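**Q** Right after this note come the structures.
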Structure P
Amino acid sequence: MTDFAHRLARVLADRSDTLFGVPGGGPNLDLVGAATDAGMRFILAHDETAAAIMASTYGLLTGRPSGVVVTRGPGATAVANGAAQATLDRYPLVVITDTVTAAQQPRISHQRFDQRALFQPITVGSITASASADLGTVVDRAGQWPLGAVHLDYDPTATADQHADPHLAPPAVPPIGDRIGPAVELLMASRRPVVIVGMEAAWLDHQSTLTGAEAPIRRLVEELGCPVLTSYQAIGLVATEGRHNAGLYTNGALEQPVLDEADLIVMIGVDTVEPIPTEWRQTAPVITISATDPIDAFVPADVTLIGDLATMAHQLVSTARHRDWEHTWQPDAATVMRADARRALRPESRPLHASTAGRLVGGDHGDDGDDDGGGDDGEPLSPVTLVDALLDGLAGADQAPITTVDAGAHFLAVMPRWPVARPFDLLISNGLATMGFAVPAAIGAALANPGRPVLALCGDGGLSMTMAELETIARLDLPVTVVVFNDSALSLIAVKQQPGHGGDAAIRYGSTDFATIGRASGLEGFVADSADDVRRLMSESWIKPRLIDTRIDPGDYRHLIVATRG
């Protein structure tokens, strides 16, 4: 075991207590051994991308970068999707790959290619991890905004530092100065502003609460008292069931009625990677506030504030308050907007459902209605009635689970309705929108929050990509419940499919008994054909790893995509 392996292991151990990966033969085994000697635990995964998602989720929730170690060649190429997920979803991650050493390159072609060239466009920086490299600075870059993956090509024989990617230096935050004035004047002239908060704001609040401090952005927007929309990645920054939360912002159709009422839009910490890449449709003036990433290329901002996020937002709100500014929104405006948006998700054939899941996070749920919902034993489960049943089952839980959601049509039924009390209690791959996220993210979340239940909501396509990690859940005995929306199809693609797009061969799978696969992997496995089945299973013990295979009718998906996207 080399001194260099111990040096790198100490750098990693100073920042995280856990290392993830799929090792191969070679120096990465030295690193795994050195990390163990340094007191870190090593989590063995089945797939390199899954290991990276575990690591980046663990790093996001613990607030410090965690590492994934893989072998060279096929290990490096296999982990690339996980690196891209971390970078585009703004999760902190350190990717460590073996490489053909500089001394061996003239004579060895086996598994040799330019790995740094592969990782450069999907990370915030890549270096050859040599004896002279400033490893601490490189690792820390992953945890500085904008968060992302950094890549270390692990060559213990290298003696000279390979030139580091210039992006490894985080962008300088400009001084604030007196630039707040134009923003204050816009706010003073408005009476119905709407605030949109994004991932950067969620990360700041999360970091604050990890240290026991008050969440600064939540405090400021609640003090402002206007309706607040949150991006997928900032959901929970303002409690979803509270009086200020008006719903989600995706740049889609669902939130358009809220923005149509606004005479000013204030975007705090919204990253360019977060909105759906459609045209900006709003007419109200816009103020954007960000530390490093102005969204002006996407949003035609009238005033752009770049600097310390909390300071800028505080100056804007406090200055307006000092000048006796007040809005004219009714006290229940956000609650009504949120209820209207959730009502729009339900096809007309399905009655309004009065879920009690709001008890999990406090505040009113916003869905006013007396019907007990659909999905009884006589009606096939749909995505909407399945979410009804999941929320009913959770209503009596002692503790709200951390929930991870995979890419796929099912997230359209989940995200606008799920009760979330704080940032990062609901996680989804938004910037990369990659399938196969929910299960490994659930593993990372469970490890970061020992004893807290975790719920992974998957489509059958996404779960099929990560089924091997069910064994990881069982081996680690994690309190993870996997729920699969099983309709044997790529349903989001099916909704978009047109004649001439390949027909069923492009979107349909054979039926899969995921409950049996779960049991074979060491989990408890159940099949749920009705809402009553789901309610019963969701109200039972969350201690053991388990999988619930729900057989659904995908007919609601077309309505959901129209309601949410337009």
Structure Q
Amino acid sequence: MLERPNPDYVRIFDTTLRDGEQSPGAALTSEEKLEVARALARLGVDVIEAGFPCASPDDFEAVKAIAESVGRDETPGRPSQEPPIICGLARCTEKDIQTAYDAVKGAKHPRIHTFLATSPIHREHKLRMTKEEVVARAQKMVSFARSLCDDIEFSPEDAGRTEPDFLYQVLETAIAAGARTLNIPDTVGYTIPEEFGALIAGIVSNVRGIENVTISVHCHNDLGMATANALAGIRAGARQAEVTINGIGERAGNTSLEEVVMALETRRPLFKLKTGIDTTQLVRTSKLVSQRTGMVVQPNKAIVGANAFAHESGIHQDGMLKNQETYEIMRPEAVGASNTLLVLGKHSGRHGFAARLRELGHALEGEALDHAFKRFKVLADKKKRITDADLDALASSETARGHEFFTLDAVQVTCGTNGMPTATVRLVGPDKQLITHAAVGTGPVHAVFRAIDEIVAAPSELLEYSINNVTEGIDALGHASVRVRAAQGDPRVNAQHGAGGSAIFNGHSAETDVVVASTKAYLNALNRLLAALGTHPRTSEQTPSHETSGAAE
């Protein structure tokens, strides 16, 4: 895995779990990170940047778990026989680098990714270091990293705004110190494709020893040109692209994995390059990341958006009926956008159900599998056709369940054109007691949420609520997504996140009844919040220590 890739091959370095998770409100629990990492391995990414181990103990444990499982075992359905490289990010300090190595060393192919800012504005205002000090720090820290691990990646942060001659000097220093990959980040999305392509071409022509390492590109989307810049860098000689699922990331996001991969695939005669990605997994992985982060994919998002293969114009529809290639440059099934119908139904057994879930990438066992199978049987009695999307939604709902202080026993709503929408909710509380409350709202879901708030009494604020159909048809599953924020000023929030801090938690559920789905999703989010704070308000019961991972970093 340490050899320089074939010049006709572009490595896909996925940073969804590191840079993508830095999107406001997109924090994932350790269990969710592991689930996404397994999906990325099935997708066929070459490198998974699993996190920033020095950021928090929870991030360290999440990276370590990914390294020791996804980074060591063969993943069912993975295009390559080898597990992916597992990478941890580190600043150019011995503590960060040592912590990153301790987190990833359990992987079969570990990598340390260390970075140091090089642009004038960063040197002067953030680092307060001279050029000479930056070069010396890069040399010392890359050498230290190489003493721990053979696979070292170095990034000159804000390379797009760094003086070219100084950038070449820093890169030569990193190569001499043992870096095997040089990542060139457009950290603030400042460059345009012509500039960024020229930057990579200049590095290829002027940096001594560059022929012995891999050039990587890491572009941000502040001006909407992340994918264009990344492709310009690849055409100029880069052979690794740092990307995220759905393009999530800080500020305006990162280069979108699915866009880069399908551009190289669709325009292969132009680029003459390939990747190791199983493109049929793109839509499924996109949906998983969207559900787990709570970040909805815009309908007109390229490749994976709901409208990516939709045609409403009469002229377009006429052309499509005559020849699909008139208005589609790729087939929906090439990215996994088609619905696959299953033979599974109400007469199917637990073994067949579990086997199909494994094929879809859901490793449910024990109580989680039992619960999912019961829900599948109920769904099979209501729906004539069960699809892969239905099973994905059921399994994802089970995976999203954490420590449950409160569970739903019953919910009933009254609404219509006359009268006030009213909801009665009965929950099973922390001490297994039944607690019932009724509330009035502006609509049935609002009434349900108000009734739950009266029972749970969690220090929270509802930020976002959405409901989407999983499949087509009147009997489709409804997938509910909820985001809540821990109330600022609560002493437990201060203890976890500092005074003035806040934490955001996501909740998900899929049911044929959208009110029930919404109720369970809201409870899921509140249970995560309570778990992160360590106690629930009605008793002094302490949350198991591993549940504190629900807090947003």
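**Q** I have 4.0 for distance in nm of label points 7 Å out along Cα→Cβ at positions 66 and 530, calculated from one of the structures P, Q. Which structure is it?
**A** Corresponding structure: P.
**Q** Looking at mean count of other Cβ atoms within 10 Å over residues 410-417, point out which structure of P, Q has the largest value.
**A** Checked P, Q; max of mean count of other Cβ atoms within 10 Å over residues 410-417 sits with P.
**Q** Further question on the same structure: Assign the value 0.80, calculated as FRET efficiency 1/(1 + (r/R0)^6) of positions 34 and 298 (r between Cβ atoms, R0 = 35 Å, to 0.05), to the correct structure from P, Q.
**A** Computing FRET efficiency 1/(1 + (r/R0)^6) of positions 34 and 298 (r between Cβ atoms, R0 = 35 Å, to 0.05) on every structure in P, Q gives 0.80 only for Q.
Since every read-out is calculated from the coordinates, none of them should be taken as a lab result. All of these numbers come straight from a predicted model, not from anything done at the bench. Cβ atoms are built from the backbone, for glycine too; each structure is taken alone.
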